[in-house]
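Below you'll find a set of structures to go through.
Throughout, read-outs are computed from the coordinates displayed, never taken from laboratory work. Small disclaimer: the values here were computed from a predicted structure and weren't measured.
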Structure 1
Amino acid sequence: MVHGETIQRPARSAMAIAALTKNYKLATKKSSTLRQGWKKPPEGKVMVNVDAGFDENGGCSSVGSIIRDCSGGVLAAAHSFVPHFVDAPMVEAYALKEGLMLAQHIGCNRLIIQSDCMEVVQIMKDGGFSANSAAAIYDDCNIIWSGF
């Protein structure tokens, strides 16, 4: 305890360490490139940025997405609060689904998706097949993605 703050349970600390280690390994692969800042999408495409936040204590989360055109202008944005989720990777996958649904809703068809969650990026690069808590959400993402 520091300054009266509560500490994480050992199981939660272990999960956080495992997630950080996995993200580090993925980020340091030779095929991985780290970008510096946001870049406009190329002409004729739109950029869909998605992100999520998760409160482990309450099990609640928030997700958001924004779609920008090649000039950097905002075409659409959305956010939502979701009261019940299992874990952070599930929320990140849900953010992707919400971003894809927003793009579908406004009629976009040439997309670049951007997420800061390496796990989401890798799972989608591998065809969206996952055995984690978000498997059903990835299935939905694949169905939506196939419509673009």
Structure 2
Amino acid sequence: MATLGTTEPPKVFVDSSVLMAAAISGTGAARDLILAGLRGQVTLQISSLVLEETERNLADKAPAALPLFIQFRDFLYGALHDPPDQLVTEVARVIVAKDAPIVAAAVSARSAYLATYDRKHLLRHKEQIEASYGISVVTPDVVVRNHPAR
């Protein structure tokens, strides 16, 4: 009797722009992606830097969204992937130094996707990041569309 293989949910590294959008808006692809992670459709991944940046930015720009973010944060603590400094340095040779810790964390976590809304630094360089590290840099809607609820 043949056994059916199980496929693991894709690993998705989430940056602060996505977490902020998910905390601020009750609808949209960012919220859908976080909910997909809660349901186990995708495996969400994060770094300490992303959590700190998100909390700081929400406190400054959208303090009403902080309580919901705290709930997301508590769920995401188990998904922390902080990259080694050497990897951050290596990645900084390929992309802008400001975003090297984000890409390095996604690389360290062996993510399939890096979900972001950062058009200036990440999405604009998605081909270079994918060629160098094998990670697809996409907006949350792409992940949600490619991995619907089962």
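Determine which structure produced the value -14500 for helix-only ellipticity at 222 nm (-39500 (n - 2.57) for each DSSP H run of 4 or more, over all residues; to 500), calculated from the coordinates; the candidates are 1, 2. It would help to have the intermediate numbers written out before the result.
Working: 1: -12000; 2: -14500.
Only one of 1, 2 returns -14500 for helix-only ellipticity at 222 nm (-39500 (n - 2.57) for each DSSP H run of 4 or more, over all residues; to 500), namely 2.
Of structures 1, 2, which gives 11.5 when Kirkwood radius over Cα pairs in Å, for residues 58-105 alone is computed from the coordinates? Walk me through the numbers on the way to the answer.
Numbers: 1: 11.5; 2: 12.5.
Answer by label: 1.
Using volume of the Cα convex hull per residue in Å³ as the calculated read-out, with 125 as its value, let me know the right label among 1, 2.
Details: 1: 144; 2: 125.
Computed on structure 2.
When relative contact order in percent (Cα under 8 Å, 6 or more apart) is compared over structures 1, 2, which one is greatest?
On the way: 1: 21; 2: 29.
Comparing 1, 2, the top value of relative contact order in percent (Cα under 8 Å, 6 or more apart) belongs to 2.
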